[in-house]
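Right after this note come the structures.
Any read-out appearing in this document is the output of simple, stated calculations on the displayed coordinates, not a laboratory observation. Nothing here was measured: the structure is a model prediction, and the numbers come from that model. Cβ atoms are built from the backbone, for glycine too; each structure is taken alone.
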Structure I
Amino acid sequence: MHAQEAKTIGQRLRETRIWRDKTLRVVAERAGITESYLCRLELGRCQVTRRSLLEALAAALEVAPGELTGAHELTSAEGMGEVHAAVVALRVALADNALDDPADDAARSWPELATTLHRVNSALRPAADYAAMGLVLPELITDLHAVATTVPAHRRDALAGLLDVYTAATFTAKHLGEPDLATVAAMHARAVAAALDSPAHTALAELLRAHAVSSPARARSLVLAAHAADRVAPWVGTDLDAAEMYGMLHLTCALNAAALRRPAESADHQAEAAEVAARVGAGTNFGHQAFGVANLGFWRVHLAVERGEGGKVRELARNVDPSAVTLGASRRAAYYTDLGRGLATERAHRQDAVAALRTAERLAPQRVRANPFARETVMGLLRHVHKDAIGRELRGMAYRMGIGVG
């Protein structure tokens, strides 16, 4: 797919509506929006930059959200062809291995595996280097399964490593628009967590399961996260790792409630997470989720955008220190993407929106270029920002995302 052929969500929306033989009025009513707003979306005069709207439109047309975002058409973006090619090997590794039934009995030595695990957790995941993870994770999955099955002295080490790897695989697949692959990785994580048999590990696996549930089942994801939070709650006062997972599960509930257009429920879950974060402080970074006061600041911005409160993000950002979060460049890139999305909703702050999105792209280019809402925001800004350096910066981003700029 060439850059000049890149489509907005609105264009795909119109094509899908016509394919479904539905009128503007019918689709608008099903999605809970006005007919005139739907028309503006299709014409590209407004952008789809929130999960709640994307999922409502997909439900109205009875298609997966990925059909509207073009999740499988991102190979035109700079560097993304290699990313999606690497996913193929990951898919095979997830299909071939099961707990105590590795695809291969031979494995690298534990010191070698520990070094590779450290690289994944300390370098590749923080940088959202999906292409490199796609090359490293498949062999690592097979080797860790082999060690867990054949080397009793390192079984628990290998299981803990597998949970890390399946966490990385779940979020990698999710961010690349591969929900089926994310679900498979999350189900593997559940089996590993059961073998580790601790409240925190079980809660982490349930967190992955809730995130992996495809967006058409958003209500199911909310239920899964809420139930998991209830199950781990008895350990919150005595187990810091469990407390962090409890907080992350409530943030996940807050996100799902926002996507379901339940702002009050979303705010309640956010408040519960904030209360736990105040007790946890900096936290232990269990599961490499970086739950704590600093990351909560990121989440406040994220949730404000998802609740359609983009006008609040500028003020919320004043209390955020991006350098304080331990997840590294990937998490900071997600924050700057959310900041850019929120600022783009205010005419007076479009220049700042471009700057925020450019910062995000520099930090984790693969994550940002794969983000459909970042792409849609850039497309929307292209209609308004044309002058001088800001316009050139925006057009450069659009080019690297595989978006035609005329």
Structure II
Amino acid sequence: MDAFLVSGPCRISGELAVSGAKNAALPDVAAALLSERPVSLDRLPAVADIRTMKKLLSGMGVTVSGEAPGTVTLDASRIVSTEAPYDLVRTMRASILVLGPLLARFGEARVSLPGGCAIGVRPVDLHIMAFEAMGARIAVEKGYIHAHVSRVGPGRGRLTGATVRFPQVTVTGTENVMLAATLARGVTTIENAAREPEVVDLAALLVSMGARVSGAGTATIVVEGIEALPGSPVPHAVLADRIEAGTYATAAAITGGDVTLRGAREEDLPAFVAALRAAGVDVSADESGLRVSRSGPLRPVDVETAPHPGYPTDLQAQWMALMTQAEGTSRVVETIFENRFLHAAELVRLGANVRVEGHTAFVTGPTRLEGATVTASDLRASAALVLAALVAEGETLVRRIYHLDRGYAAMEEKLSSLGARVARVPG
């Protein structure tokens, strides 16, 4: 099992091209299941979750050609299985995204309950509720979701459009219903829909494939179902990864560095960029990307996670690492997941002053961090520990970085190119 060995402290500077977004690429890959014609995707990130998703689709009969981060073409014209087995989906919650396309096109699916990071319960009941409203019959047994659509009567084997109102915002739920609704009979209206940029990216891909989707980026999305998708006429470029951009922006901020992030967009990270500026970090934006730098002291800034356009939960752990170097006490409130402060104890091992009370963490700084061995609990916690290690005195060993590899492409290489001393070692 690999680890990162980080030698600090350091100051990072330079220019970096932001990879394609994992959280946009996964539903984009799943969308290929809807069409009998090849779908080509540009800028897929070379991360473990994408490799797992490609393997999952290959097992269903999808022909996959090309390698990330180049153009990858997926041909789902000859599907041989509508099952997503446990062995492939146990590490990745986004596997649930194949349920909608399989139900829509084939009228049936058997999908293992998904896994992912140990950050709390991610219920699939919202997905099930939505598909039942669209006419699917669903049973959950022996760790699998069994779903099918009746093959008798009008619209044989097809889902039926419906109004789906989510009681709480769900990104994957919104995406799954969008995917299913493209081939449903009639109109589907998604209320209280997620507004994340990744949802907008999926809508753009579906429209290029011939789907009729409107309202993406707002709280109400309308999908007019059609019989079949003609396919994607041109390769679809996956959205730049706003979470990767935010992570490296935090690296510049915590080290007092100066980094230009090509492809990053301020409009994808409004609350995060506002928090950076409030903390005394300089952020400038132009059509090519974002430049992030800091020369003065860090000020404490409270953040509370919320659905887009609020502060992203996927940048919460990184903010906690940053606030260990701010002059004063800040509050970090987690409202999305109930178990996403596991990194706090590991930051304390490095010397951080962090106190957790329920869904709130209090961080007091600045503290002098010292290198130690720490263990990552999830994807974004891994990134937070690496960020803290950049300013810690001496060597820090960050163990279990397989979490990190799920969502960050070659982080050690990218940080090294900016002047950090990071090596991948056995750990």
Structure III
Amino acid sequence: MKSILSEASRVPFAAQVEEIVASTPIYDIHTHLYEPVFGELLLWGIDDLLIYHYLVAESFRLHDVSYDKFWSLSKTEQADLIWNTLFIEHSPISEACRGVLTTLHALGLDVKKRDLPALRQWFAGRTVEQHITQCMELAGVRNICMTNSPFDDLERPVWEKGFHRDERFTAALRIDPLILNWPETAPKLAQWGYSVEVNPGSKTYSEIRRFLADWSKRIDAKYLMVSLPPDFAFPANTVSANLIEHAVLPHCREHNLPFALMPGVKRAVNPQLKLAGDGVGLSDLNTLQNLCAQFPQNKFLATVLARENQHELCILARKFRNLHIFGCWWFTNIPSLIDEITRMRIELLGPSFTPQHSDARVLDQIVYKWQHSRRVISNILVEKYTELGQTGWQTSPAEVERDVKELFGGAFEKFCRG
């Protein structure tokens, strides 16, 4: 059957869609970045790009340096080894390697020279404030949501002291130690003035809620979050499940905050790789289904790590309006899977989800992660709007702009406010 849209009319429309996707500002709803006041916790620059844990893991497949020797090297020496291994001795065709080059090229640096000392010299001449502004402009990001943990001994004192907030950054309250490691976390809360016990009861749940309220207010949290192992179960007769039911969910209901779950992480599959040693596992999404069904007054955000869980997650989102799914996380943050997952989500959910977040740990990464993701999302939208045209339905540029704004943070913000 011949398309209702001729090639002549389709191509200009495709260009309009591409321009809208390329120019719409993004709310990056989950990162591991920090406001500049946090100092060295905000990673940026060429060496931090090169020793990112994706590249660390890749490099061990190609060089013969022992784990102990590698970790004894300075940051500069580690970066030198990774640069030589992944960029000089081999072609940098992995997504993580290509991302470094995309970022450097966007910053106006000449990657053809392959001159690491010159790259270091360029970054050394910049201020962090200058670099934040340029990276956000190149990425087209309007707001960055951080991951903030009161259990981090370097981060917590900054919040407790107080500071003038950078309006470009928002906060999310990370509570993994509270949920997953309560016996070790309880003494910390007790030390901070909360009357909690290792074997939690109603008094402890109340005090945990007070702790969560204090920190949600202190950081102006947009949501609470936890990453979970694949076999995490709810409901269950476990301390973790009880803490969620009796402390976290009541707090979220009271303060109208979503609770974000990120299942699928297998910690320390190879401990010798340290941060780079975590793996992925197939999650039991009955946990998420049960939470959404049993607590309809709570709002849940979710992204899953395993490719095999993606379809089930989409179906859950179709069934529960209190579930908002987001992003292609960690090992799924590669173009082929972003394309597959985003295409499936659009076909099942329309624009009622957030297709991507950068998950960036190094500031500069927002440049490549968003440039690469925009291309994939743009191609999918061009195809979908073209298919609409084949039915006789005409989509205006204003309607495309509306849809893209929803996908790039608008739907998330509405969900949080609702």
request  = Work out mean count of other Cβ atoms within 10 Å over residues 25-32 for each of structures I, II, III, then name the structure with the largest result.
outcome  = II
remark   = Working back from -21500 (helix-only ellipticity at 222 nm (-39500 (n - 2.57) for each DSSP H run of 4 or more, over all residues; to 500), computed), options I, II, III, answer is structure I
